[in-house]
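Listed below are the structures to be examined.
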Structure 1
Amino acid sequence: MTEPVLVEQDGFGVRTLTFNRPERRNGWADDIEAAYYARLTEAAGDPGVRAVVVTGAGSTFCPGADMSRLGGLGSEGATLPHRSVDVPRRFPKPLIAAINGACAGVGLVQALFCHVRFAADTARFSTAFARRGLVAEYGIAWTLPRLVGVENALDLLLSARVFDGREARELGLVSRVLPRDDVLTAAQTYAADLAVHCAPRAMAVIAAQVLDELDAPFGEALERSYFHVDRFIGGPDLREGVASFREKRAPHFLPLES
């Protein structure tokens, strides 16, 4: 049995994780979930990793639950394990999706946990749940409206219709749409730019700020921003950021410790 998630790392500190069940179209199952969450946990704790790109082997990203697993969940008395999704949702380093093909159901959920999404122009998306007799899973009813608005989210969830990369970009679901052969390289190049030029500790705080302040009153968000700014003012990252700008060189920021 091959590894369910492949791991590669370049010289810039960008680690690429690849869902690796092409014979099952990378359908989400326990082996992929366990391996993916374990690889993310390892990457979070490795100071040598500055950013992570996630993609799929073969022609798909992740089209939803493996149908063999989904069939078992249709049995009388079956239950879905209530597993935490904090590992991808609270990942402290830039997490970039390179959506190379079909992305639906729980596969779409995982893509939405990423901070930035690149999509192939041939990719197809669907929430899928309603057409399988399921409700919105894994918190997507919270995530999706915050990305595309309430009416668009209801449209996509209620109809579970298929939409393409162009519409995904128009809705704000992805930020870039590229030819399929270019999408992974573009995502890795973007991640490398973050890895080389942006402070890991600052990016970790920024990602957490965005999530934490989604429903907070502005005054509270402002006060917390002052708290975080006070931590960085006079610190080594700010000194290095200013020095590298003045000296016209790449910065040497401290890594994010585990």
Structure 2
Amino acid sequence: MTNVEASANRGGIQVIARAASILRALKNQRDGLSLGQIASRVDLPRSTVQRIVAALESEHLVIAASPEGGIRLGPELHSLAEAARIDITEMTRPYLVELSRETGETVDLAVPRGDKLIFIDKIPGTQRLRAVSSVGEVFPLTTTANGKACLALMDEAEVRALALGEWRTNGGRKRDIEKFMTEIEKARQSGVAYDEDEHTDGISAVGVAFRDAAGGIHAISVPVPSSRFVKNRARLTRAIRKTLAAINAALTPAGRN
């Protein structure tokens, strides 16, 4: 590559990076931003921003926010985002299969919806005595390992509201919210949550949770008969942590931490 070619290549990369920063600046700006506001946010000269915005506008990646002016994200970005949407169930299934194979236990994938947890995938275990769950089944958040793992990814106010709301509709059951918040903080620090005979007598579980590229929360759990869980707790924890790390790595764009 000649010096001229190398310089052109660097210039092209710089333009792409600047265009990306402009698009990010417009994220969540439904009323749009003026060229001056964009220039201030991305720390570029207004003239540079104007040239890049004009190119993005010609590709419908940005559009006028209103007849009076301003720029917002365009329809082409939405169609590109839809085309790139990851089916989390399909993407995680090989990892769940491997986790089930390694542990011999049932593995579940679930998503939180309000103050409930909905199971969206499962890999049956190979053990003769094993925990059984079903896709579409609805579980509570505060007494399940995967539910607690989901809560550990939320802020404190949201956790309190969801927990207290669940308990109000749970036959008047009373729990110590401060002790529960301490448990969630522990799960937040360790990245792992547990259910030891809380939701179902005789069944215990280990759970972890992660966010997808759009910020949605998903949880993985390994439910096990409690008689077998106690002696295998450490091994199950290591296995599910390894699975979580692999999924997070797969969801992380190259070059980002």
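Which of 1, 2 yields 14 for relative contact order in percent (Cα under 8 Å, 6 or more apart), as computed? Provide the component values of the computation, followed by the final result.
Details: 1: 18; 2: 14.
Going label by label, the one that fits is 2.
Using helix-only ellipticity at 222 nm (-39500 (n - 2.57) for each DSSP H run of 4 or more, over all residues; to 500) as the calculated read-out, with -13500 as its value, let me know the right label among 1, 2. Please list the in-between numbers first.
Details: 1: -13500; 2: -16500.
Corresponding structure: 1.
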Self-check item: distance in nm of label points 7 Å out along Cα→Cβ at positions 190 and 214 - structure with the largest value, from 1, 2
Solution: 2
Quiz prompt | distance in nm of label points 7 Å out along Cα→Cβ at positions 206 and 222 from the coordinates reads 2.2; which among 1, 2 | solution = 1
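Which of 1, 2 yields 2.9 for distance in nm of label points 7 Å out along Cα→Cβ at positions 62 and 166, as computed?
Values: 1: 2.9; 2: 4.3.
Clearly, the read-out refers to 1.
So if we calculate mean count of other Cβ atoms within 10 Å over residues 110-117 for every structure here (1, 2), which label has the highest result? Intermediate values should be presented prior to the final figure.
On the way: 1: 21.9; 2: 19.1.
Of structures 1, 2, the maximum of mean count of other Cβ atoms within 10 Å over residues 110-117 occurs in 1.
For distance in nm of label points 7 Å out along Cα→Cβ at positions 94 and 198, which of 1, 2 scores largest?
On the way: 1: 0.5; 2: 3.3.
Ranking 1, 2 on distance in nm of label points 7 Å out along Cα→Cβ at positions 94 and 198, first place is 2.
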Exercise. Supply the structure label, taken from 1, 2, corresponding to Cα extents along the principal axes in Å with the calculated value 61, 44, 35.
Key: 1
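Read-outs throughout are calculated quantities, based only on the coordinates presented, and are distinct from any laboratory measurement. The model shown is predicted, which means the values in this text are computed figures rather than measured ones. Cβ atoms are built from the backbone, for glycine too; each structure is taken alone.
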